Structure 1
Amino acid sequence: MVSEKSAFVLDKLQRWFSGAGKVVVAGIGNPLRMDDFVGMKVVQGLRGKVDLDRVLLIECETVPESYLQEIVDFGPAHVLLIDAAVMGQKAGTVRLVKPEQLVNFPAFSTHMLPLRVFYEYLVRTVSAKVMLLLIEPETTEFGEGLSDVVLKAADEVERVLLQCFA
């Protein structure tokens, strides 16, 4: 069960995707940094469950810029980037952020290089609505596997996305 705050965000996500044509869901994260893997986990959970003519699933790992041309070529109406971010919230908290809000948003990526440059370039390059879904990690220590609370959040995000794409 996700928090009430996260449930509100996921409801907002459903409204954002309402009536969308082609969409891209890109999971960002490092599989060797525990909860940092959450974006990739969500995308992996969607594999085999969505119409691939309508939904492009991308496992970006830590290099989303490597997939920019693939995103452009797909011609999406909506692009959702999923990543772990330390926001000072309770672990497993889900936030939906527009890329232009990153300048003032009190969060930083768990990756070594800031991803804001990629988001800004994507917004300018693709004629699509772009949104960032951030999940607060419990730990980004070296290791594999998600913490229980972040795994529950990932499962809930996956469930909501499957409803959006049904």
Structure 2
Amino acid sequence: MRYVVALAEQTFEVDVEPRPDGGYLVRGPQGRVSVVATLGGASGPLDLLVDGQLVTVLPAEGELRFRGERYAASAESWHLRGAARGSAEPAALGRAISASMPGRIVRVLCAPGTRVSNNMPLIVIEAMKMQNELCAKSEAVVLAVHVEVGQTVERGALLIEFE
């Protein structure tokens, strides 16, 4: 299962697969692979052994502790994240497209004045060596395009506005 993880000032995606021994195989940025074992903590702190290093996670506080340091941390299922966004998005926000993840703009497939239809690809953004198409959510006319090919954007950056 894919998760979006925020740790300190960074946000990245990880893929988590259960292992036969009860642990997990975690694939992170740049193809890094880690083996994670749960050491207990069903309620309250969760102790993990990540590649032999003890990491304590305090989900209720949104905190992770490693080598005596404290870091702000959160994790969200990619699937649930998309469902929550779709159901909670007000209609007014449908008048724009924002970056759902940090990445680099690979293609811009529209220009101001372009009439777009539902599910029409508008922007291709590359994140973690994967290209993701961002599509129109309804019929509209492009008012402004705020990015160009090669530009790096942060999560939430305004990409396209509609009339």
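Taken together, the values in this text are just the output of simple stated rules run on the coordinates, not laboratory data. These numbers come from a predicted model, not from an experiment. Cβ atoms are built from the backbone, for glycine too; each structure is taken alone.
A value of 2.6 was computed for distance in nm of label points 7 Å out along Cα→Cβ at positions 11 and 123; which of 1, 2 is the source structure? Attributed to the structure labelled 1. Between structures 1, 2, the greatest calculated value of percent of Cα pairs over 18 Å apart is seen in 2.
Each of structures 1, 2 was scored by FRET efficiency 1/(1 + (r/R0)^6) of positions 27 and 139 (r between Cβ atoms, R0 = 41 Å, to 0.05); the highest score is held by 1.
For the read-out distance in nm of label points 7 Å out along Cα→Cβ at positions 51 and 155, a value of 2.8 was computed from one structure; give its label from 1, 2. The structure behind it is 1. Have a look at 1, 2 and say which one yields -10500 for helix-only ellipticity at 222 nm (-39500 (n - 2.57) for each DSSP H run of 4 or more, over all residues; to 500), as calculated. Structure 1 accounts for this read-out. Of structures 1, 2, the largest value of relative contact order in percent (Cα under 8 Å, 6 or more apart) belongs to 1.
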